[in-house]
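These notes open a run of structures that come right after.
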Structure P
Amino acid sequence: MSSKAKIVLRKKPNKEGLYPLAIRITKNRRSTFQYIGHYIELEEWDRRNFNVKKSHPNSEYLNSLMTTQLSEVNKALISLQYEHKDASANQIKKDIYHSDSNATFFELAEEHLKDLESSEKLNRLSCDKAWIGYILKFYKSKHLTFQEIDERFLKKFMIYLKASHKLSETSIMNIMILIRLLYNRAIKQKIVIRDLYPFGGDQIRIKFPQSNKIGLNVKEIQNIERLNNLTSVEVHTRNVWLFSFNFAGMRVSDVIKIRWSDINDNRLQYRMHKNSKLISMKIPVKALKILDFYKNDKIYNNDFLFPELKKADLNDAKDVFKKLKTANRKFNTNLKSIAKKANITKKLTMHIARHSFGNIAGDTVHPLMLQKLYRHSDLKTTLNYQANFIHKDADDALDSVTNF
């Protein structure tokens, strides 16, 4: 039996109640559907003529698009028949459109997560997996096509994230970045056409809100240094926090990975986990005292300075990641009690060590030097970050007007 193709409106509405336009390919009374990528109201479909009614604002464009695609499918069917290829409807569809052209959003998302796992980017894997979970909760089906992800869909999704899950604007923007990443991959793989791209221009613009970065001042850090009523776990947490601060707010994952072999001639040389940069920094006097505190725990030259990873399976990236995450959580819990004992009302976490360094540096250190200390790749990143802590000029300007 010969195969045939026909333009149809599928009677399976999406979340917004709109119906998908499709080309139905039939062989031996079995059919499969190739979606056009556009959705209309049920009453906008002309059931007699199998096209979009003129009442639809884009009827001419949609009907032209469907006619063109139907013509291409019919040409392909004739070619297959000429070559005496006897195949099922699904096989014909794959032969015409290729296997990846109908991949869903969640299929590409799964590939993305597997790529992160294989490259051992476990922190990002953890975040992106959670973000994709929110998308699935919203859509309630894994059959989400990229054609459905339009400006309207994304706006409703952002409202859902804020109203139903109380996510911050920063978290919502991070999810938008992930969707944009996967959409760009879909365009590259010809799963969806660029004309449907819902980001940029007057559509969805990704813009992060300005964050409120507050660091400790000199007096508050001195209060922490002088505490003598700490438990042993609090003493250890203080050491790790001060070590991070003294190295310009070194990230906690890098602090915990420092080995004794990274220390030579009063310099610390290590490779950053985030971007693999090789860093060399002079060891400040206060950091030398912290090293002395742990020197008796040193078993061999390549041993870890701090104990958190000493029992980790270093050949298992997941085990290392799990222990890093557990350590950071414990540190932040201990820092709450340390802040209370030091009479500090500001939020105190491991990441605040970085903000504290920036707060004290203010505008006294040249931005190029701060870029080097922060290990930023771009000076603009340093300038934007340090702007959170430079207030003197604005304060003086305010005083010059109001102090009369």
Structure Q
Amino acid sequence: MNRTLSEINDRIKKGTVVVATAEELIDIVREKGTKEAARTVDVVTTGTFGPMCSSGIYFNTGHSKPRIKMGGGKVLLNDVPAYTGLAAVDLFLGASALPENDPRNRNHPGAFRYGGAHVIEELVSGKDVRLTAEAYGTDCYPRKSLATRINIRDLNEAVLFNPRNAYQNYAVAVNFSDKTIYTYMGTLRPNLGNATYSSAGQLSPLLKDPTYRTIGLGTRIFLGGGIGYVVWHGTQHNPDVPRSDHGVPLNPSGTLAVMGDLKQMSPEYLKGVSFRGYGVTLGVGIGIPIPVLDEEICERAALTDADLLAPIIDYGNNYPQGIVADLGRVSYAQLKSGVITVQGKEVKTAPLSSYPKAVAVANTLKKWIQEGNFALTEPVADLPGVGSGYKCKPLTERPLQDS
């Protein structure tokens, strides 16, 4: 059985397309087998919702009277610094940016409570955001200060641009040290007191198309409640890792750079998140449609939580030193059961990502396709894949020399 993307899009236009979420596909394959499922289902929708630090927005405020050159100056959005090294009124706000007055002390009750991700959520919610700017003044941009309120409705452009999202098969975090540690994987209690993970497992986009057969540059996706696109492979993209017989990575692997119109998006799928002792990040909802072009794609899209394995990493001793020691792997079915066994000890698990939100993403994307409001796109270029030689390299530290 083979079908083309053009045939699928024709069925979307005609309203005859058959769409199943990755969760639903599992049941269809169990009931009918892979061959019949591949013949029946045209598109599989995936979804994930979790903290994705490598996220941010760029936007254009429009020019004031008289004009001001915020580029190269200092800009605060609700006291959170924005990056100004662009043009006069083009700004970039990173999700993990913190206010200058943040105490940055994990024991302080006010630390890491608010940051760039929360500003992004407030903008998407339609709330006013305070903007203050200081500039050095030029002949063409004479103004040296500005204090105003901005609203997403009034911005010329507002674009979500995330350099690294949708991590493929992220690690399970544990703590072998004898003290509590505070990480981007949450609070980890000492002596294997708990384990955290962040993936939708059997709904996760890059676990459902593990070798990137249908996902590439130009792929149209669900992003933050609106429509977005895959625009590049994400930072730390690392396809050449050990893989299962199904081609699924057994270690953290692929990532995506994605972007979309912030004005289309919803605070339901873009949430500011604060981690004690670590900082601020953005909860992002992403869904990717997988066209069922043949049985192999269908088979991989139907893999279950029991089929998908994640590595266990010690964040107490090894991770800070850049060491990834082999502590074994566990399935997402085991993780979602609430208890895993690590070196003979039972350890309670907790997700940082939201599976119910991932289901909502996949179902929303399914509805858009069924209603004819979302056509699939052919990638204009492939992501670096297995055997491409593309690797995520560590930092090479070299001594600084006096000039």
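Nothing in this text is a laboratory measurement; each read-out follows from the coordinates by a stated rule. Computed from a predicted model, the values in this text were never measured in an experiment. Cβ atoms are built from the backbone, for glycine too; each structure is taken alone.
Comparing distance in nm of label points 7 Å out along Cα→Cβ at positions 155 and 171 across structures P, Q, the highest figure comes from Q. Identify the structure, out of P, Q, from whose coordinates distance in nm of label points 7 Å out along Cα→Cβ at positions 35 and 59 was calculated to give 5.5. Answer by label: Q.
If helix-only ellipticity at 222 nm (-39500 (n - 2.57) for each DSSP H run of 4 or more, over all residues; to 500) comes out at -5000 when worked out from the coordinates, which of P, Q was used? Please list the in-between numbers first.
Values: P: -16000; Q: -5000.
Derived from the structure labelled Q.
Which of P, Q yields 45 for percent of Cα pairs over 37 Å apart, as computed? If you can, show how the numbers build up before the last one.
Numbers: P: 45; Q: 27.
So the calculation was done on P.
If relative contact order in percent (Cα under 8 Å, 6 or more apart) is computed to be 24, which of P, Q is the source? So the calculation was done on Q.
Tell me which structure, out of P, Q, gives 1.4 once distance in nm of label points 7 Å out along Cα→Cβ at positions 27 and 203 is calculated.
Numbers: P: 3.4; Q: 1.4.
Considering all the candidates, the number was obtained from Q.
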